[in-house]
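Below you'll find the structures, each written out as structure tokens.
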Structure P
Amino acid sequence: MMGPKKDEYEIQPSQITDLSAIRRVDESRFTAALDEVVKESENMRMRYMRQHGSRAFMTMSFGMALALLGAAAFGWFFFVEFDLFRAALCMIPALLVPVLMHSWSEAPIKNYLRDYKKLFMPKMAEALGGFKFYPSRGIPRDVIGKTGVVPAHDYYRAEDCFMGSYKGAKVIFSEAQLRAGRSAEPVFKGIFVLLEASHKVFEGHTIVTADRAMAKRSAGTRWARLSQVHIKTANPEWERFVVFSDKPEDAALLVGDKLLKELSEASEVFGKAELTAVFFRSKYVFMMIPSKGDMFEPSTMFMPVSSKQHALQCKREIERILEIIDIFDIYKASPSAL
């Protein structure tokens, strides 16, 4: 006897764990906390830079000495002793040791990049309101596959992941990159966001997107079971979003001016990105935000840490994400606000 049919949008709660409560942080408090974190990071950078400088000097000096000794020994055995084999042996240390020492001298650069993610980023995540930071985690592949908006791809890489719980809602976002085949250019590069509300918020599967090219490609194909929903808005700028849903009447209630305003402002904060939001499985919200830059990569070790402005921008982006959760509270408190 066959078991019950599995829901195509089913997401196991255990897939998103290790969540700590996050909070809004005012800018003055955040700046003060960030100043301490940047100061620690700058001290770490200087320590590794001095270490690199001393190792580079030793490598150069020792390499030059070995080269001179190797050349002298080669000349003696080759021109005086007429022993080519022993002459060649004398050149091996002169060539091999500098190569090994070069790797040793460059190790501080790799260690700086490692410790930036290991030490600095978790502290910045905490300063941003209590997030936990994971260098190599992201939204599970089978979850993004249920949204209906992720481009076809063969390779999915997620990194620089922030996780937390805000007003009972689970929050996870990370940088994401999708590649197809052997193409050097990604089919998507940017931010993935997944929110899980603590209660049922909406019905059906609804897609709101500013990416009209994607909407044109998908309507009638992979969105064949969805209908376009025409929304009247108070602001003509919000009309850049198009809406598709398998429950048009519920979507018309869900996608009101309050939600479109927050999505529009989030799009602006992320550089006027063609943001896409998917509402599915009653309480899940997935956002796909294209971005060409690397949000959380460290600067070169030879440049001062410049993460302050970068972190303030990150804070503004996180606040826009959290505003979507605040909309849930408006809906819960007053159904007529839909």
Structure Q
Amino acid sequence: MTWKRSGLDAKAAAVLGMLQRGDAESRANAGHLTMDNWEWPTGVALYGMWKTYARTGDPAILEYMERWYSRMLARPTPHRNVNSVAPMLALTCMYSRESRPEWLGHIESWARWVHTAMPRVEFGGLQHITVWNKHYQQLWADTLFMTALFLLKAGQALGRPEWVEDAKYQFLIHIKYLQDRKSGLWTHGWTFDTRHAFAGAYWARGNAWFTAASVEILDALDGHDASWRYINEALRDQVFGLWKLQRETGLFTTLLDVEETYEETSATAAIAFGVMKGVRLGYIGETFEEMGRKAADAVVARIAPDGTVMGVSGGTGMGHDLDHYKRIQQGPTAYGQGLTFLMLTEMLEWVAPD
């Protein structure tokens, strides 16, 4: 399928507009769809907005984000955990573009907490602490996108190389314990407490968090040092494994290697983003371009006329059996919208003006 800029711009506007219309208190009980909280679905959506603004320069997007942060930063500081770090990523990107002093203290405080006070597992990985559970000695794939990317960006923005090195290390230790050597795929998590990978699930969105986060850290780092090369090779290995399991529709099932599980949109969007950006920047081979395009087209087909991204699985905690993942219900979410922004933004890098 040939992509047209005007068509993709219209899709992106619809996806963004649907979420922006939902940030009022009237949707405060809408779970992961609301923008009226400080949580990981919101953080993912905001990063998608930022990437869209960085490409288009649309002042309306920046104005929306500035209003959102002004409102949220005036509230009491939320519980600090892996997931509540996520909204800091887009704010740090905004600060890198426009160094507003009212943002600096928040960025510095959160990054210092991650680097010095956030619980760690054995060997120094970030423990996947959440508001409900400390998840003692657990590594989760989600942490790289939710927390490590922010720590990297904060270290670069504030001139703190030790934060950058810590962020790089988080990618390395997560690769070591979560990536399967045979398939290249990622399990959802690992516990050092009893030393196992829980259900050993190749959960699609868990894999997608690495696909998307890895191309972002590779793009953000200047030099191709040993860490950069290691992350890049892990991405290549994973994408080859994903390529083998992409369905005829272009989508990925929520358990990648269990064909009868449902096809899931948010993971497919993040994978499409990572694969297409990885091909464009030379991190993975051009042979995977068709894979990325096919996945992107499948996600676009799941965008409703009002901009709602359909077929997104809900928030997914760690599963101790595969049935846990099969039972997760589907519905519109802020992160589903946000990951689709990311994908559409990358798609626009591949087309010429109409």
Structure R
Amino acid sequence: MYKTLASWRGLLVVVIVLYHTPILALTEAAHMAVSLFFVMSGAMLAMRHPTVDCSLREWLWPRAKRIYAVHWLVFVMLAAVLLPMGALKVDWSLVANALLVQTWIPVRDVYLSVNKPTWFLSALLVCYACYPLLSRLFSRMKLQHKWMLAIGVMALHCVVMGVVSQDVRDWLFVMPLIRLGEFIWGMVLGASLPALEEKIGSCVRKRASLFELGVIAVAVAVIIAVGRMSWLDCCEDIAVWWIPASLIIAMCVVLNGSEGIVGRLMLTRPMTWLGSINLEVYMLSSLVTFFYSRYIATIAGHFGHPEFYGYNWPITLPLTLLAATLLHPLFKRLK
């Protein structure tokens, strides 16, 4: 178990939640965070399950069961909050969201309906479904050929995102087949990490803190650069972020058990706690935001405090963390 990866997930989920409050200065960091989750999923599966020998049903059912159990729990909670306000639109998009197929429909009010973060679960479910076939294909390929495929997928992403309109690009951001590309990149990364760890592990561990700071410096530099290069807008949501995301994952794997100053910080109790509730924070963020905007902000505005309608993260983030902590035992049982 790579302990620092969980802490990184928790930290980056908070970045995503803050971006949606909204804090637009975190746009690029949030996009990198989303990419990291898909790349990480592919890399960890490739390391733990190089090949899948069981049937698709035996492979997919336990994972789909966990995803749908958590999704439906939050779905019911969100409906309980929205229905009394008349804010829940009861139509076919509600069914699409409940079944996690909303991301296949290129209509913004559908693919971002009800609980918006569930688009991630919809795409991840497709990645899981494709993994057995992809793992069998990769088992027949040499590592250099896998990287040629991964680079080809990246190039294809850049081309596709560069030629479509902004409306289509917004849909492709959540479209499962598009997100499958960075999952494949993660699989190739996972296949490469054992060899990478063997070759440079001992050298890097001697300079763990320097290596960690270097990786973080690269990620920050990319975030700043992308924010200033408008010509990258067409592909920044996808391919630009695969490399810094891969570096962070590789850092956690290679330095596992020999962390430097950054790794030790990520292993402190507050960060491991945040990592343990990262799924709950992600799934409950919209629910807490709806509750805040409909109740807390509305009541405060009624009493002459319109500032509550602005940046709400000083209240919504602590509320989300509290709700995630309280519901963590139930989520854990469902997982």
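Between structures P, Q, R, where is relative contact order in percent (Cα under 8 Å, 6 or more apart) highest?
Max of relative contact order in percent (Cα under 8 Å, 6 or more apart): R.
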query = For which of P, Q, R does Cα extents along the principal axes in Å, calculated from the coordinates, equal 48, 47, 43?
reply = Q
inquiry  = Tell me which structure, out of P, Q, R, gives -0.88 once log10 I(q)/I(0) by the Debye sum over Cα atoms at q = 0.16 Å⁻¹, for residues 81-184 alone is calculated.
reply    = P
note = Re helix-only ellipticity at 222 nm (-39500 (n - 2.57) for each DSSP H run of 4 or more, over all residues; to 500): value -24500 computed from one entry in P, Q, R; matching entry is structure R
task = Could you figure out which one of P, Q, R the value 4.2 for distance in nm of label points 7 Å out along Cα→Cβ at positions 73 and 225 was computed from?
result = R
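Each value in this text was obtained by applying a stated rule to the coordinates, not by laboratory testing. What you see is a predicted model; the values in this text were computed from it and never measured. Cβ atoms are built from the backbone, for glycine too; each structure is taken alone.
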